[in-house]
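Computed from the coordinates by the stated procedures, all read-outs in this text should not be read as laboratory data. Quick caveat, the model's predicted, so the values are computed rather than measured. Cβ atoms are built from the backbone, for glycine too; each structure is taken alone.
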Structure 1
């Protein structure tokens, strides 16, 4: 990728956002779902940068939020109130009341205990609260254990064996409007089989409740669609068409029903890169260390998940001989490593390095660990 870097006044490390690619990705999604009963909510946890949110809101998508702060950010960015859906296992009373009073579109409820609290708070606010029940379908998404969310041992959702009790409570409450079922089986899913299996579980559940006289206008399948971290230039936009076709053909909708999705990584990951400067090329025993000024506090995924982002030189000499480096950050942790055995053109102190596909769960997970400053951001296009 060729980076357009007006570096004057821009201190490293910083996140570089290709806004043209973001808009192309959003347009591809809109084209794929045009004329269908599919609605997309952007998962703000992936990247909550206000400029990113504004562009996505302007494209007409909804918002998937997991905190009161994300609801505030969604409203400030221009997402319509009724397009904001609120998920998460630990909603506080204050956050729930804020969501009710803001008139958000739906609360995705994770437990019977939470359902009871929302009913009580709805009564206190004098408003009937729209709710979808998050179901734990016990599906293996075949992804990293930290981002698998649909198995019985995970903390998320209502076990299917407890779902009748939750439905009975919701339909009996004067302050709950049961509008849907919600699912989310994991993240960075790169095969279609888990989504196809989810469709089968959804069909069985909706048919079971239809026979009991309970209809769910909203079928929220969550998110999870992955990206190609190894080949960002060859595959800058995920295969949305195959993903949506799997859902549209797999879920048996009745008149008036809609499919809702919560896409995050697939929307923003490829448009973002973390740009960092080489501080030192350190000669070790049997290896060379490329010490850069970005650390695990700027991009947590490699340390947290063992994830790998493609590493490229930005301004090294094109005809330089190739060298092998371990690319590491300055943070006082041995896990502060971005890549080992990376083959790159010979690099010198002061050169710029790009960590690709960092638009999702990069800036949003950054911290001030070691009292380091948060990374900046640069928007191009």
Structure 2
């Protein structure tokens, strides 16, 4: 199958900028750019995995023309525009400088991947400023999930009980085990759980231990587990610092790293000019509902809310809304629509949410239900 991002990247083949694909480990970045690589009819192309120590050695030469020559030895022709694919570019510190040199002097086209916006922003801030197009790749959405599983069913606009029963087992699997391609491809639930465990282990070893450079990795680990248990909750940084036995500054540093490496996401409260709501406190969600579930032993309501967050994240800016009275709306999308998430919604939920959204001054209200209901709702698989 092809990810939705595939056609967007293909449309940039002839553009002068470098194409950068970033995202959490194991979301399919390498597979995606290999598909782009294989789609090119030219033979003047090269794919290099920068996790390979031999490949890393190519970039150790301080003379960038010598690096160019090394690429030519590998089959690249300079009399035509070559297409160079570099996977996991954050592992080689001077790679962005090499890319810029070869773009500036020889008009080479580059496709790059990296698993950390935290480091890529620093690497690219000067060397490729204004010379790159960045795409973020996330775990599969539900439509892509169905494609990978080879399911021919199409997501409906209208849902009756038979249609719901067709989608329910597939969508429940999506909610509970998430959208990492390597997890979706596993047949048994036991294998899916093992795959999620392995993804977390890989992230911890390669990101936290490998490039994090923290003094106390155990505190980072414990914070990750604590956040998983509190998915959808507001972050109290001072409380976290007290629980972890570290300073607020340290907690904020860890949170920035986890968000910069796509492990977590935070959303801000939505504010209106005429309303006073709880300000400042962010809510936290995980990159994948399956990962949140196995790490945090979270209940189904939290896992479902995280899954909806993942689905909405691809549609624009997300906030949440809460008044001092405690009345809240789970998600505000693009400052125009309010989304309330329920495992099983009823008519009262629909009426209350519609009235609150109207009072806030937004254009549209939606109540999302996991379980089947007679109320006028949208189901998670319809998003």
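A value of 4.8 for distance in nm of label points 7 Å out along Cα→Cβ at positions 105 and 241, calculated from one of 1, 2, originates in structure 2. Largest in relative contact order in percent (Cα under 8 Å, 6 or more apart) among the labelled structures 1, 2 is structure 1.
Quick one: log10 I(q)/I(0) by the Debye sum over Cα atoms at q = 0.09 Å⁻¹, for residues 57-216 alone came out at -0.50 when computed from one of 1, 2, so which one is it? Going label by label, the one that fits is 2.
If FRET efficiency 1/(1 + (r/R0)^6) of positions 81 and 193 (r between Cβ atoms, R0 = 30 Å, to 0.05) computes to 0.25, which of 1, 2 did it come from? If you can, show how the numbers build up before the last one.
Details: 1: 0.25; 2: 0.05.
So the calculation was done on 1.
Structures 1, 2 were shown, and distance in nm of label points 7 Å out along Cα→Cβ at positions 233 and 313 at 1.4 was computed from 1. Distance in nm of label points 7 Å out along Cα→Cβ at positions 1 and 209 computed as 3.2: which structure among 1, 2? Structure 2 accounts for this read-out. Here helix-only ellipticity at 222 nm (-39500 (n - 2.57) for each DSSP H run of 4 or more, over all residues; to 500) was derived from just one of the structures 1, 2, and that gives -8500; the source is 1. Thinking of 1, 2, which structure, once mean count of other Cβ atoms within 10 Å over residues 73-80 is computed, gives back 11.8? Traced to structure 2.
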